[in-house]
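In what follows, structures are represented as structure tokens.
Just so it is clear, none of the values below were taken in a lab; they were calculated from the coordinates. Everything numeric here is computed off the predicted structure, so don't read it as measured data. Cβ atoms are built from the backbone, for glycine too; each structure is taken alone.
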Structure I
Amino acid sequence: MRIIKNLKNFLLDQDYYIDIFNNCIHVYYYEELITLTDTLIELKLKEFNLIIEGNNMTISNMDNHEILIKGIINSMRFIR
């Protein structure tokens, strides 16, 4: 099922895509990693910043415009 979502996203050329799993967030098409601590991660996307707050957060995988964040995620918010 996840492969189908990823293919739709690629074919539709969306500005961003965020997958939320158990203790994990996968963000596609972020522009910049602004803040990185074990309790706060801030990403710049095309039209807003994504603030992720939690505990023991780490970057499990990172590519040019794709990032996988693992840890205990308490909140997530968007700021324009």
Structure II
Amino acid sequence: MSARHTQFEDTCEITGIGSDVTVIGEILNFREHDSITAMIDRAARVTLRWNDRANVYVGSLGGVEFESPGPKAVTSPRMR
């Protein structure tokens, strides 16, 4: 019997809500369905919190609101 193992990518798409500009953020800390802390262009650190109603992570930095679906998950069988 093999168990399933889920890993998440270390980057995610982050979109500026007002501008519709999407960038790739490097994830510093991730807790599924809780929060993401990511760096944008290695210059700005943004924290996004999970929004149950919208099923996305949302946050703001410097008056700009951001959203992200989170990192992509890769599920594979775990070998013993």
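Output the label of whichever structure in I, II has the greatest value of distance in nm of label points 7 Å out along Cα→Cβ at positions 20 and 60.
On the way: I: 1.7; II: 2.2.
Across I, II, distance in nm of label points 7 Å out along Cα→Cβ at positions 20 and 60 peaks for II.
A value of 14.4 was computed for mean count of other Cβ atoms within 10 Å over residues 28-35; which of I, II is the source structure?
Traced to structure I.
Assign the value 0, calculated as helix-only ellipticity at 222 nm (-39500 (n - 2.57) for each DSSP H run of 4 or more, over all residues; to 500), to the correct structure from I, II. Please list the in-between numbers first.
Numbers: I: -4000; II: 0.
Only one of I, II returns 0 for helix-only ellipticity at 222 nm (-39500 (n - 2.57) for each DSSP H run of 4 or more, over all residues; to 500), namely II.
To which of I, II does the computed value 20, 15, 11 (semi-axes √(5λ) of the Cα gyration tensor in Å) belong?
Only one of I, II returns 20, 15, 11 for semi-axes √(5λ) of the Cα gyration tensor in Å, namely I.
Matching task: 25 is the computed value of relative contact order in percent (Cα under 8 Å, 6 or more apart). Pick the structure from I, II.
On the way: I: 25; II: 36.
Checking each candidate, the match is I.
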